[in-house]
Structure 1
Amino acid sequence: MGVSRVGIVGAGTMGQGIATACAGAGLEVLLVDQAADIAARAVEEIAEELDRDIAKWRHTPSEKKAILGRLRPVDGLQSLEPADLVIEAVPDDLALKGRVFAELDRACSPATVLATNTSTLSVTEIAAHTKRPQRVIGLHFQNPGTRAPLVEIVRGLKTSDAAFATARLLVQALGKTGIEVFEYPGYVTTRVIVPFVNEAMHVVMDGVATAEAVDTAVKLGYGLPVGPLALADRVGLDELLRWMQHLFKELGDFKYRPCPLLRQMVRAGHLGVKSGRGFFEYDDNGQVKRTEKP
């Protein structure tokens, strides 16, 4: 089944990125959050981000106008009934996602594919909250959703080949590379990156090197475009902590046990880019200030 109209549930950073990517690919986008004013404000924030992209020559004013013309904030999940495919992008909380999918199942056409953007949770368990588990799939977009070229297309236990084919067509329409993943805690990217980032935090906590030195060493030593601690700040330290706690609970492997420094920073409200402070400090545009956190 082709996709021409996409519903997005959750108008936070990731939801906005996915919505922008879909609208940029020529798809009509229905964006919903807990309240209509939140979704409307999200569209304004997307416009502001597009202005920053224009300043960096990533978009033109005419492209901005076209993208915003395809974005429509709507009120309530029942407004997503016309969507061919719905992508849920709410926080990685199983109970919350379960409630969202149960309501989406009632609101949307039986033919609609329901996708979750979860990074670690079970697609099968989320699908169990619906009467269409064969039409539930994982679409794990990377951050930032507008530019990151990869999407993990995650099959739950009952995901049908038809639902997978629809999801893959959408990923291709967005100009991204989709990899097929069979459900397992953490999938591919999260399972691999978590121990890497966690160990970098331990290096800082142990006083071996500063956050800036660790990121510089890893970037130059291994040719990576971003260091592990800057990446953690970009993901959100609270989100990263949720990933680690879930993987540690599911797999029981100590390599996923969250670094105590991470717990301390989250408790202090130092969540990374979104709070202006994590392992580094950030300005209002999310750019690193050249003053490292003590």
Structure 2
Amino acid sequence: MSSDLMGKIVSEVSRFIVGKRDAVEMMLVALLSEGHILLEGPPGTAKTLMAKTFAQAIGARFSRIQMTPDTLPADILGTMVYNVRDSSFYLRKGPIFANLVLIDELNRAPPKTQAAFIEVMQERQVTIEGVSYPLERPFLVLATQMPYGAAGTYPLTEVQRDRFAYNVRVRHASPEEEMEILARIDEIESGVATQVADRSEVLKAIEAARSVYVSDAVRKYIVDLVAWLRGSDALVDGPSARASIWLMKASKAYALIHGRNYVIPDDVKAAAPHVLRHRIILRREILEEADEESVIMEALKATPVPKK
């Protein structure tokens, strides 16, 4: 998949999603790096439409799961069903068996159901009755969650949040963007995105992203950035090595999207907020003075940028 074709994917999705180009680009980064996204934002910010349109543009099988407090793991993963005709059991696959899975309001599901996603997201397989079933690549999970502390929610644990490679914030449209939405609403609601890539092209692009060159200097920049956060007095605890891994993978995808086969520090800077914000916990006493974004920006300013 060339950078031109990747640009076509972003442009095709942007035909239906007004603004939010950064969020759409992050979905492409997640696809190329095979990482999952935790989408956060208020209702009505086109999160579902963005996921569905993205799946159409890359020719992926799309599945949407609406979480509720009584959702069971079997409702998502599937279950063994008895066939009375031949006295055998067969697997009735759940909606997780798709290429792009949108999980609406993940934190409305009880902890046992939330935990069912850990193996799926990490191993890309489902285990039912002791038998493992691999999921077809590409496989991408996009999960939304309700505001922290909302009634009827179960907060995600740090382990579960850390399984998401990226945390993307989706905000309300600006007045200008909202005017454009109103002018194009019939086209947006009735249209279907044109498929501009197929599965083989996507898999080739994933392999191409893996082969993007990262110099030792850039690797050290990534490690130094994460180390700075670990030593920050503003945090209860710093991000783990998984943050460094995903920061490098995301930087490779950014480089490929912009037509390069090597990573530059600007790629790391672009990916850093999305990789790090959900992996840091601020100390309670500084919550009125700072937030995750400001601490990450401080880390980027304080960490020396390699000259080469």
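A value of 15.5 was derived for mean count of other Cβ atoms within 10 Å over residues 120-127; which structure in 1, 2 was it taken from? The read-out comes from structure 2. State the single structure among 1, 2 that was used to calculate distance in nm of label points 7 Å out along Cα→Cβ at positions 32 and 88, giving 4.4. The value was obtained from structure 2. Taking FRET efficiency 1/(1 + (r/R0)^6) of positions 96 and 272 (r between Cβ atoms, R0 = 30 Å, to 0.05) as the measure, the highest value among 1, 2 is held by 1. With respect to mean count of other Cβ atoms within 10 Å over residues 80-87, the largest value across structures 1, 2 is given by 1. Could you figure out which one of 1, 2 the value 3.7 for distance in nm of label points 7 Å out along Cα→Cβ at positions 8 and 264 was computed from? Computing distance in nm of label points 7 Å out along Cα→Cβ at positions 8 and 264 on every structure in 1, 2 gives 3.7 only for 1.
Could you figure out which one of 1, 2 the value 13 for relative contact order in percent (Cα under 8 Å, 6 or more apart) was computed from?
Working: 1: 13; 2: 23.
The read-out comes from structure 1.
Each value in this text was obtained by applying a stated rule to the coordinates, not by laboratory testing. Note that the structure is predicted; figures quoted are calculated from it, not measured. Cβ atoms are built from the backbone, for glycine too; each structure is taken alone.
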